[in-house]
Structure formats: structure tokens, C-alpha cells
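Multiple structures follow.
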Structure I
Amino acid sequence: MKFRPMDAKVYHNENIFGSDYIFEPKLDGYRALCYKNSGLKFFSRNGNDLTNDFPELQTSKSINAKKAVLDGEIVIYNERGRPDFNLIQNRAVRKLPAFYIVFDILILDDEDLMSLTLVERKNLLKKAINESGNFQLIVYTENGGKMIEEMKKRRLEGVMAKKKFSRYIQGRSSDWLKIKFVKTLDCVIIGYTTYKREISSLLLGVYEKGKLVYVGKVGTGFNEKTLRDLKEKFNEFETEKYMEIRERNIKWLKPKLVAEILYSEVTPNKKLRASVFKNLRDDKNAKECEWEN
């Protein structure tokens, strides 16, 4: 049986201190559920099998159980010791190992733990995991201010605030909140323009009440390698026009590819302002791209 990971809502205020929450670093990697049975299997949030991509994670002795389902993040640390999403995307040529950072547990042997509180699950997780090889337990604290200060100092992307007594819910819940230090939004790439170069800008969309809507374009944040890689991917997804947009020289793409976009603000007519391309998210399903609020 496969599970959906519990997802957080974006919280736009860093002042969320209080005794109801624990705080964890927000990691820049691939969210993955780990299933232990006869061996270990890793699946992304959109159900893609990641097992063969990260053979170094096949350390089943790291889990003190015959069966288990864990929730965590696959990360690769850069030379500064920070999780680096680009290193994961270029894993075919990388030389650095991946690590699985575990922060929750759903199943332990034959016991379903999802109805337990987060604190209870954390206590069981400590006993279930041997921090050896490429498995690590995430650090957490009840001091939100200290965690935010430390994560900013280390230039990590944000903090997770989770209610201590929350149950594990498959899907999005306000019991878990993500506090991002920079504004980012996962967007569907619906096409690209070609009036200045082979790829001048990417056209972006998100789903609003089940309908794909245009939220603007991004024309910065690329290097030559990124543009070559994008063009190679785009060749597979070219399609006919399916939306009215006031842009010229558009090549349309099937709404399948997801990009993480940095931006300064959302305009009153719901367009991203000062947007910058960060990276592709091949671990996320296009249908998950919605306004975060």
C-alpha cells in the first residue's frame, strides 16, 4: 500500500513562537517516503520510484524493524555542508553521496502510527532509526526563534513549524506550516517564447480551483547549460495552443513540467513580479502547482 505524504501550508509570518509547535529546518531536496519490507524502496511525492537513483541509501540496517514506512527528504550536501537541490538534479554526474533525512514515521512493523501525535511518532522514530550510513534524523527544537535565526545564518531556505499533537494526515494540512525566507512558487511550464533566442522566457501557470491559469513569465536565472537541458526536455512536450496569452513567438508545451520560481510579490491581477528561474522540480506533479496561501 502506498501513502501520500503529509504536506504543509505556507505561513507568511515568522512570528509563530509558542508551546504548541516544534520547529525543523526546511530542506532543499527530494521529499520521499521510504518503505522497508524485504529491502528499501523510495518514492517521490508524485509516486515516482527513486530507489535505483540512490543506491547508497540501501542501508536497511538503519531501520530497527522488519517493516516500516518513513517520511523524509533525500538531500545532497554541497561543499559548505548545505543541502543543494541542483546536486540532486545532476545526480548522473555527481560524485557526492545522498542522505535520507528522516522526520516522521507512518508504519512500524504491523502498527499504523498515523493516528498518534507527532511527539509520540518522534519518540518511536528515535528508537526505530540507527543514524549510520546515509540515514540521519532531522534536528528539531521548541525554540522557533532560535531555529529561524540559525537557519538564516546557514542560508537554508526556511523552517517547518509542526503542531506537537498533530496526527499524520495524507495531503495538505494547516497543522504543518512552512516558513520560507525567500518567496518561491512551483509553477507549471506551459510554453516558452523565442523572439530573442531559442528560449527567451518561460510561460508559467498554476492551478486555481482545478483550472490552469497564466501567472506570468520568467526570463532570468538560466545559464547556457540550463537552456540546453530545457530545450531537450521541451522537444518531448510540444503541443498546440490551448490558452490566450498576450505574448509573441510562443511555443506551447503540455502542462507536465514543473519549475520552482523565485519572485518578489504577486501583483493585484495575480502575476508574479521580478521572477527568477530556480530549477526544475521533476519530483512534483504539475497538478500540485497551486497558489500557496
Structure II
Amino acid sequence: MGMVAPQQRIASAYFVVYGKYGDVTRYAETRGVCRQYVYREASWLKQVLIQQEQWQTRIRELEQRQAELEQRLARAVVIDEEKQAEVATVGQACGVSLRQCRQVLDVLLPGQVLSRAELGRRTQAAGKKAGKLLAVLDELARQQVREAAADEIYVKDPVLMIVEPESLCWITGQLSEAVTGTAWSNAFNVLPNLEQVTRDGGSGLHKGVALTNAERLERDDKPVTDQGDHFHAFWDAGVGLRKAREQTRQLLVKAEAAAKEVSACARQGTTEQAAATRARHAWERAEKAMDRLSAR
């Protein structure tokens, strides 16, 4: 019956939709049913087909929605408490304050971000955990340093900074009570293969390199090359050059004016002695300024 009934309904729909005049009546008589029964079966089949079409449309919509959600999921990042702490830790490592890290997180999770105090506790814990690994990495990195660029920066206390110039690897970032030669010498002594220090003109750095070299000479080791950094040299020289160039220009203008005064005296037939003396002195001052400019 389960197989026959659908076939009969399909037949009823066929005669209703495609049959000629009188076919529905003859088909109903053949089955022993009334014409209205045939029409009801055809209507039922029509509704089933409409419903199936709707289901197929809904299935296609859901499949498309699923594909879109899977694509979004592949790019999604779950910003839970652990991820918030990770963002704050990386931000702190890059020099971004906790307040700024929290502001960025609040854009992504309005009203759901950990407090600044909690972020601080978690970043501090991450720093202590990383410190154990850094001790191992520092030991390996220090062996590779041949040249070091050194300087100090100031927070609440001075920080002795050493960077390997070629790789820009941050070798040392050590808090110090004072910027002294001894403090810098201790920082250089942990770099066993150091060959050159590039530095500014600070007295503490100068003494630090000198102390390191004195200790190396006592051990019959090769001293470290003490190299002034180019930045400060070019900066200071640039300021000095601009000043010397302006002074030279002004003296040349005065010398030319004095020379014109001598020419004017000659044209007017007046004595030239005083004007010539002034011109000679003006040119002497201008020539000396040119010599100083050339020397710089």
C-alpha cells in the first residue's frame, strides 16, 4: 500500500494537469472513486512538491550560511582572558603601556576586558616565566656579540642599554643605581668576544671602556676598540657647520662692502687709506672664517 498510494496520487495529478476533457472522469471510474477524490490527491501532491521545493531552497540557504560561517571561523580569534593577557604581555614587551593595551582590547570587547591591575599581574607573571628562558638565550647571544652600541636611557633609574648593531638584538637592558665606569665595565665584561664598542661622548661610557681594556691588558687579551658613534658626530658637526657657514657669509658680505667703499673713494677722488685699511682687515677676518669652515 505504501508504494501503490503515491503512484495513484501521481497518476491523479497527471490526469488533472495534463489530461484531456473527460480523462479525469474515466480515471475516477476506473479506480472506483469520485472525481473530487482525484482532485484532492492531485492537490495533495502539488502541496508536497511545493513543500519539497521550499525545503530544498532552505537547505541551499543553510549550506551557504554554513560555508560563510566556516570562512569566518577560520579567521576568528577567541579573545578570552588568556588571549587578553597575551596581548597585554606582547604590548608591554613592545613598550606599550597597560592603559593603552586595555583601550585597544576594549574596542574589541566593550565592557568585557580585564582590569588594568589584573592585566598587570598577568604580564608580570609572564615576565617572570620568560626570565628563566632569557637567562639561557642571553648566555648564547652574548657569545655572538662582536660589536656593541651602548647608551643609557632613564626611567626612574638609569638603564644600561647594549644593542648588537647588525641584528638590532637587544643584548642588555639593565637597571643601574648610577651610570659609572664600573657599571659599564661590568656590562661589557659579560660579552667575552666583544671587539668594538660604539658610544657617545658620555664620561661613564668612556670610563667603562677604559676599565674593560685595562682588565683585558692585565690578562694579555686584545683591547676593545673605542669607537665614537656617527650620529652625535654628524649632529654636532652639522650644528657647528651651519653656525660657521653663517659667520663666514656675514664676514664675506662685510669684506665686499668694504671693497666697494674703496672703489667709491677712487671714483670720487678722495683718500683711500682708511677705507683700504678697513677692507684689508675685513678680508683677513673673512679668510680666517673660511679657513675655520674648511677645517670643520
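Of the structures I, II, report the one carrying the highest value of relative contact order in percent (Cα under 8 Å, 6 or more apart). When relative contact order in percent (Cα under 8 Å, 6 or more apart) is calculated for I, II, structure I comes out on top. The value 4.1 for distance in nm of label points 7 Å out along Cα→Cβ at positions 88 and 248 was derived from one model only; which of I, II is it? So the calculation was done on I. With distance in nm of label points 7 Å out along Cα→Cβ at positions 24 and 240 coming out at 4.6, pick the structure among I, II it was computed from. Going through each structure in turn, the value belongs to I. Taking 6.9 as the value of distance in nm of label points 7 Å out along Cα→Cβ at positions 144 and 280 derived from one of the structures shown (I, II), identify that structure. The structure behind it is II. Here Cα Rg over 2.2 N^0.38 Å, for residues 96-207 alone was derived from just one of the structures I, II, and that gives 1.45; the source is I. Quick one: helix-only ellipticity at 222 nm (-39500 (n - 2.57) for each DSSP H run of 4 or more, over all residues; to 500) came out at -4000 when computed from one of I, II, so which one is it? Going through each structure in turn, the value belongs to I. Here distance in nm of label points 7 Å out along Cα→Cβ at positions 16 and 48 was derived from just one of the structures I, II, and that gives 2.7; the source is I. Computing Cα Rg over 2.2 N^0.38 Å gives 2.38 for which of I, II? Considering all the candidates, the number was obtained from II. One of I, II was used to calculate Cα extents along the principal axes in Å, for residues 32-111 alone, giving 90, 23, 16; which? Source structure: II.
If you rank structures I, II by FRET efficiency 1/(1 + (r/R0)^6) of positions 56 and 80 (r between Cβ atoms, R0 = 25 Å, to 0.05), which sits at the top with the largest value? Going through I, II one by one, FRET efficiency 1/(1 + (r/R0)^6) of positions 56 and 80 (r between Cβ atoms, R0 = 25 Å, to 0.05) peaks for structure I. Starting from the value 0.05: which structure in I, II was FRET efficiency 1/(1 + (r/R0)^6) of positions 200 and 272 (r between Cβ atoms, R0 = 30 Å, to 0.05) calculated from? Of the structures listed, the value fits II.
Just so you know, all these numbers are worked out from the coordinates, no wet-lab data involved. For clarity, every value in this text was computed on a predicted model and none was experimentally measured. Cβ atoms are built from the backbone, for glycine too; each structure is taken alone.
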